[in-house]
Structure 1
Amino acid sequence: MKIVVDENITYAEQAFSGYGDVVLVHGRNISNEILFDADALIARSITEVNEELLRNTAVKFVGTATIGVNHIDLNYLKHAGIGFADAKGSNANAVTEYVYTVIAKFLVENDLSPNETTLGIIGRGNIGGRIAKLARYLGFKLLVNDPPLKRSGVRYPFSKLAQTLQADILTIHTPLTMTGEYKTHNLISRENIDSAKKLKFFINTSRGETAETAALLSIATERKVPLCLDVWENEPFINARLLESAKFATPHIAGYSLEGKINGTLMMRQAMDSFFMNTAKFNITVPKVENNRVVLQSEKSIIELLYEATRYVYKIETDTIALKKGVEMEQMARGKYFDKLRKNYSLRREFSSYMIELEPYNQEKAIVLRAFRFTVV
């Protein structure tokens, strides 16, 4: 068998070499010619998988090691009889931890308390649901918007979008849908963002096209609302003004933890095993983190403790400084630079790989920190 795999998929050769020849290719360079005699394709979100890519190839199975599938023509795969699997949930913890890292930083640096802050969450799926659950441990007031989930009969105190836009902090966690009743393309627009009068901080880690660039530029430049953007319209050729205006800017890496990447690879291997009826066992051992212990003083508030713990794990300023070097580049060069940062990204480790020593030990605060998957002693 021949398996074509995006070269940025972690442990790809180890995971798929048991099937035959593994061909690693940059996701933007995967072509019909390369796939001509391939039996399987394992891609990421930067590869458009459709009839043009797969026509007259030998591909029988397609997997995407991502949670989103808007780059996949599912109807074509179904009609062509090609098997398919995605990696929904694989990086949910990584994105959740990225979001709380920036939220804790924002609150502490602006002397704000969760108890006095309303958190608005658009989309209560794998990631949004985790964020909502953890918000209750910290004492946030919550506004959660998810019309499809509400329509499905899920019992939860959902808010309408107009209500959710009245939050102090807004974070988006929806898939990208271009049409239909629940279209999320330009969900945040010039038309509705003006109604977000209380907005103090905006975060997007879903898809760049869910928030209109003009709307974000408006609140960032005219109202001085700090933005944390991991996703952008027209990636990798992102808007230079928006990049310059963002408080925190990262190259679509919120889900880039080692654990999340391994989860995605394992899910693809398991899906291929099921499709091709392979019974061989396979697993990946996650390496331990060196210097994974942090000592914190428990007399501090829980949000201060979370800030210090998350900052020990990940300093978003480093990624922001690196990406903002692209502001002065012309568009094509900026796009190549964006892709280069993603390709060479040093994968973060998740909170579950770290230990917090509370001095003195405080049971109530330990419970909250454990909810974030830290080990607390």
Structure 2
Amino acid sequence: MVGHVDHGKTSLTKALTGKWTDTHSEELKRGITIKIGYADSIFYKCPKDGTYSIGEACPKCNGKSDISRRVSFLDAPGHETLMTTMISAASIVDGALLVIAANEECPQPQTAEHLMVLDILGIKNVVVVQNKIDLVPPEKALENYAQIKKFLKGTSAEKAPIIPISATYDANIDRLIEAIETNIKTPKRDPDAPAKMYVARSFDINRPGAPVKKLNGGVIGGSLISGTVKVGDRMQIKPGIIKRSKEKEGKEVYLPLEFEVTSLHTTDGELEVAKPGGLIALGTLLDPSLTKGDMLIGNIAGKASALGPVLDQPEIEYTLVKREGFDNPPLKMAEPLVISVGTATSIGVITKLKGGQLTLRLKRPIYAEKGTKVALCRRMGQRWRLSGFGTVR
């Protein structure tokens, strides 16, 4: 779910899954999504009339529907200051719903930026959702529809279907599900490839004051991008955790974490084997102090033999973005940049700059393989703005 702040992404996630993804106290207080929200849903299709729904009973004929597909949703923040979190969310998806409110002029700032991120990351399977049609008269809805068509022209989403809905009243949700099933297919993946998973969340699931003998190990959550994972598998997390190195005169270094998968979970219960796609949580015997409060976000988990080196000075082939109302001059030596790759975000300074290539010295190392796509943000006034994209060399 991507789109401008307060255009209804979280409400739409609830309409499609039954789950409200704003669960943190600050999110509830401010009424915006801050962290990535997660929810799973099962889409059903009626064999009699072809109606789609999220329940087993057909909403039209009340007959029993068949399971069409299980889908995992990520509700990304729309607020501009949380842009890097949105980039993290987009890095593990197969398709996107671009949510645009019918009661505001299109495009709004983050509507344009989020579509740009989808272009940068190569996400071409997009369904545009014209939300909040219950707040405008028909002629205004049609005017907004024309604005959306004009906005999409020349982008990767130019031919994307535009589905008018009201998430609050569940209006036209069946047509939206149909559009998702038609336009965002499950990609083919190789289950025999080495297991790799972007870590998008990490938790300590123990209650305060729990007895030591009843403590559970830390939990990491995310999406398998390749391979399969079974209970009992040995895996590694990179870059890992900070330690002071005796060999390097007390300097801080990142050390990988080794762990055994003790359990696999989805929102519907436990699994014995997890395959690529969807959202899963891995139970481990890691010290929960290492996983609490999303401390391992931005790491990658996988078979140790399949993971490459960690980068603290990545070389990047980049392109600056150009758009109206946005002054984006050439980059300069020693300029600070925020780099987003996979679910990781780090800040660094430019140490080499030549043509369309740069080298960053990062404050926090990242894991990125050659050819991985990255997004670059630079400081504009008091904000970090999405300014460029590129690939790791």
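Details
- Which of 1, 2 leads on mean count of other Cβ atoms within 10 Å over residues 151-158, largest value: 2
- Structures 1, 2, by FRET efficiency 1/(1 + (r/R0)^6) of positions 279 and 327 (r between Cβ atoms, R0 = 41 Å, to 0.05): label with the highest value: 2
- Given -4500 for helix-only ellipticity at 222 nm (-39500 (n - 2.57) for each DSSP H run of 4 or more, over all residues; to 500), calculated: source structure among 1, 2: 2
FYI, it's all coordinate maths here, none of it is from the lab. All of these numbers come straight from a predicted model, not from anything done at the bench. Cβ atoms are built from the backbone, for glycine too; each structure is taken alone.
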